[in-house]
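Laboratory data are not the source of any read-out in this text; all were calculated from the coordinates shown. Predicted model only: the values in this text are computed from it and were never measured. Cβ atoms are built from the backbone, for glycine too; each structure is taken alone.
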Structure 1
Amino acid sequence: MDIIIGVDVQDALKDREALKSAPEILLQINNFRTINAMKNKAALTDVYIKPDITNFSVVSFNEGGDIIANGEAAARRNISELSKVYRVVTMQKSGCYGNCPEFEFVLQSNGDATYIGKKNVSRLGRYTATAKAGFIFSIKSEINQGEFFKMSTIYPSDEKVIEDLPDTYLMVSDHVDQIIIRNNHDAPTELIEFQNKIESMIEELEWVRK
């Protein structure tokens, strides 16, 4: 699943003394409903960010720069959370006309791994595991030092795929750039070796059925 980042720009409720007009009272009534809903939504996020918008309102059209600056400041206060929760690798194997394995694998930057076995694999269903820090470092280093972001998004690069062959979809990210590559055949050696490393890792992890 994807990482959910929630940014709350909802006004806080005002006290009795601050409500001085009918429009303010009507706005308060609407805010009461949305604030209660926000409490439930915030619990569903992986990272929750609440910028300081105390001095702004829905008509602060000319203060966009200041609003953005406050948003950046709030994000920086959560930088440790933002920097550790992103997908490093996703691998998906599609089926073929034979008995090709079908599965999906996701590795997060904090070591959380998910495996969903679909067909022709020893693990059918959803599993979770935790990758060791050393392996995470190795994967990140290969991504940072490799040529993945310069590769074609499909192989063969002329897009003449062989329908009988299974596809491997590989997503790699360094938290700045991201690329999704479809490998049908004729992929570069670096890509094939990286895929093999990921598949070896899948077999080494201690999976727990969910």
Structure 2
Amino acid sequence: MQGAQRYAINWTDLTAKEMSGVEHRGTVRLETERLVLRRLVPGDAEAVFRNWASDGEVTRYLTWQPHENVEASAAFIRRTEEECRDPAAYSWGIELKELGQVIGSIAVVHTEEEIGALELGWALGRAWWGRGIMPEAAGRVLRFLFEEVGASRVWARHDVENPKSGRVMQKIGMRREGILRASGRNNRGVVDMAVYAVLREDFAESPR
């Protein structure tokens, strides 16, 4: 018994990094065939406002109200810039190469350091819905989080009345884990949320 106590792990002495294996990298530039994922900069304010943030259809299932003017988008960018000084913060603008403008955003919206779990959230301009843009962006972020950050679990959730978001989650290899009733609040009020996730071992075994 004394030997067992001698080699027992004192979990309270371990840092979140030691427990989870996560090595934060910050919002680094990522690319795909059609997209550049990068930090938003002040010069993006017009595009952010025009391409998605002012559209009530885009924000219908989200937690923030449509931006009323370009200054609101500029303020959003300033907050994002401040947050991204922390290497544990991840927030990308989605730039379409052929357009040379940002058309949406994707971010880690919640992190559970102790278990290496990161939650993704995103928004995309309506003009680019149905073109495979969001699965392309989210799939690249997913690979970065598993292969370079060392996440153990990446998950996302959506209002059950917004099944298109769930299809994006399925396309990047996430599995539906269930529905949490009355567990979220967005611009529709209190809603049921469908939860999807993928584990590092599942991702490693999936064809890419």
Exercise. Out of 1, 2, which structure matches 16 when relative contact order in percent (Cα under 8 Å, 6 or more apart) is calculated?
Worked result: 1
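Upon calculation of helix-only ellipticity at 222 nm (-39500 (n - 2.57) for each DSSP H run of 4 or more, over all residues; to 500) from the atomic coordinates, which of the structures 1, 2 produces -7500?
This figure was derived from 2.
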Seminar exercise, completed: Computing volume of the Cα convex hull per residue in Å³ for each of 1, 2, the value 186 comes from structure 1
Problem set entry | Per distance in nm of label points 7 Å out along Cα→Cβ at positions 164 and 196, the highest-valued of structures 1, 2 | 1
Seminar exercise, completed: Working back from 3.2 (distance in nm of label points 7 Å out along Cα→Cβ at positions 116 and 156, computed), options 1, 2, answer is structure 1
